[in-house]
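Trainee: I've put the structures underneath this note.
Coordinate-derived values only; no laboratory data. Bear in mind that the values here come from a model prediction, so they are computed numbers and not experimental data. Cβ atoms are built from the backbone, for glycine too; each structure is taken alone.
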Structure P
Amino acid sequence: MLGEGILKGLAETAKNFAGSYVSKERLTTVEYPEERIPTAENARVFPFLVYDGPDWQAGMRCVACQICEKECPPKCIFIEKSKDKKPDYVGKQQFYPARFDIDVSVCMSCQICVEVCPFEAIKMNTEFELATDDRFGGLLLDREKLARSNEYYHRIHPTEATEVDGRLAEEKAKVEAKAKAAAAAPKPAATGSGAKTAASAETAASPQKVPPAGGKD
């Protein structure tokens, strides 16, 4: 029938219009900003840096490997590696970013930086109200502005954060078990020059038998 598709579309519109007076589910208009639609868990806007514990500098997971900087398609990430090191979550000495900037005016929210990060240090935020009258400095976020706690990560992406925590805890347990096994293993016996040195030291330490003055027993 000619025009059947148009009639079906008009009927659907009329149904939603009439239903909006009796059912809130049919109401498509949201009175923003007083009323907001809950953000989906898999929503992504711009990246942020995860840190553990109360101190964002000491607990930052990023080790300045610069993989995200190299893989970023619009090249909006800039990282400077530190000269010194600090211990990570398993106690291993790691570099950290002395500078970590993201220009969100260039960022395309592709999430490639998250996918390539081997340390679970960078994730996607759901915060989108970043409008500012400073189009340059206001949209250039440094590492302090990018830092968010692991608790915040759990709040916006609970399923993903729980999975990541489980994986990190498993890796930490493996490292600790390996360290304990190495400490409990018996030390190997000295061989070669080490054994000769030990034997010489033992001979030197033992008392020497002195012959009598007459030269005969």
Structure Q
Amino acid sequence: MATYYLNIPLKEEDVTKLKIGDIVYVSGDVFTGRSRLQKYVFDEKNQLGFSIENKNVFIHVGPVIVKENGEWDMKSFMPTSSIRFEKWGAKSVQQWDLRMIIGKTTMGQETMNAMQKYKCVHVSPQAVSPNLWLDSLTIQDVHLFEELGSIEASWQLKADKLGPFVVDIDCYGNNLFDGVTEKVEENKRKVFEKIGIPADFSYTKLY
């Protein structure tokens, strides 16, 4: 496992050297979005409406940002679960020329295939701490605020050593969570056997 400090825009050689389990920090211009932004662009066929040139890092996040004394003030920033956006994952990688997606958990096979083809990685936070990254981010602009609302709008941010994030999908088709799932299932079987729970055990339905 290695640690990398990367500058945006990321180059192909920046991401092809990353392996699952590596730790990364990123510096440079990034943009945010969640389901509403991707639906607005990919399903409803609207233009993104702003340039993402040299912004090839996309963050799955709905930051809590309020305007105080005429200035935007970020109160909380916590990447959200990326698997929710699998429907648009491959399209975002290809059409937005992404080299990195930052979000929690993982993504599906279609997005992994696109990441392998176009050389992109997915990284996840090492911890759940909404205030951990505030000092590493500067608000530059916001787009589609009126159309999508504060949480779903695309915030344009400047990152300064934003991280740490762990690489959970590399650009070679490897997924860190595949091994985690297998290990959890193996441990669960051992525990069930030890305490006498049958292998076909199922949880009680509440309704």
Structure R
Amino acid sequence: MTGNEQRPIRAIILYDSKTSGGSTDRLIDSIGHELAETGAYVEKAKCRANADYSFVKEFDVVILGAPVYYLVVSSQLLGALVQSNLKKNLRGKKIALFLACGSPEPMAITMYLPQLKVHLMRNRILAEKIFAPHQMDDPDAISEFVEEIEVEYARAIRTRNRASKLEWSDEALEMLNAMPSFISGKIKSSLEIYAEQNGISLITPEVLDIARSSPMGF
């Protein structure tokens, strides 16, 4: 592989579904097959609130998806984000989100997706999709979602390659080194993610101040 070639995406679909073999399971299989057609390596795993998610570290992209029941994202996926080590192992991972939902899309975007996104403030979200019931078996809707993941992942890799040349000003380094060691590493990592997402090549005290007031809020 040359320096200009991008290796195949390693993706895992973490999902919840109450009915085995139902429409959500078919949708997940279709997303997986469509991704595999692009050359990606794809696995899937059904969420359990108290499972060990250390295996997530092996993947480039994590696709989180579930149906919505009674105004709440299906409980095992939300439970995994709150109760298990999933959130910890998602650090630095690129995420895609989808929900299977019969509510109008504006309602789903404002009420249901935030139930997941509140736990993913420090992740880069590549794509979001609300699948209405009539779209669950729609090849075009599925292809659109997968294509967005692929395009945004390639863009993120290009951004990361530029960010590999990230520099710190002397003043910013002095501020970082003055912090207690048990938090400086976390702040450094968060700042670099912020810089990557915003196309910043030089971290200065001003960048630190702006990042502190951003939704990442470190």
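Trainee: Tell me which of P, Q, R gives 1.7 when you compute distance in nm of label points 7 Å out along Cα→Cβ at positions 13 and 53.
Mentor: R
Trainee: Which structure, out of P, Q, R, was mean projected area of the Cα convex hull in nm², for residues 77-172 alone derived from, given a value of 7.0?
Mentor: Working: P: 7.0; Q: 6.3; R: 8.4.
The correct label is P.
Trainee: If Rg and Dmax of the Cα atoms in Å comes out at 32.6, 138 when worked out from the coordinates, which of P, Q, R was used? If you can, show how the numbers build up before the last one.
Mentor: On the way: P: 32.6, 138; Q: 18.8, 63; R: 18.6, 57.
Structure P accounts for this read-out.
Trainee: Follow-up question, since we're still on this one. Rank structures P, Q, R by relative contact order in percent (Cα under 8 Å, 6 or more apart) and report only the one at the top, that is, the highest.
Mentor: Details: P: 20; Q: 25; R: 17.
By relative contact order in percent (Cα under 8 Å, 6 or more apart), the leading structure of P, Q, R is Q.
Trainee: To test your reading of the models, identify which of P, Q, R gives 1.5 for distance in nm of label points 7 Å out along Cα→Cβ at positions 69 and 117 when calculated.
Mentor: P
Trainee: Comparing mean count of other Cβ atoms within 10 Å over residues 101-108 across structures P, Q, R, which is largest?
Mentor: Q
Trainee: One of P, Q, R was used to compute distance in nm of label points 7 Å out along Cα→Cβ at positions 45 and 93, and the answer was 2.6. Which one was it? Before the final figure, lay out each step's value.
Mentor: Values: P: 4.0; Q: 2.6; R: 0.7.
For distance in nm of label points 7 Å out along Cα→Cβ at positions 45 and 93, the value 2.6 is produced by structure Q.
Trainee: Determine which structure produced the value -10500 for helix-only ellipticity at 222 nm (-39500 (n - 2.57) for each DSSP H run of 4 or more, over all residues; to 500), calculated from the coordinates; the candidates are P, Q, R.
Mentor: The read-out comes from structure P.
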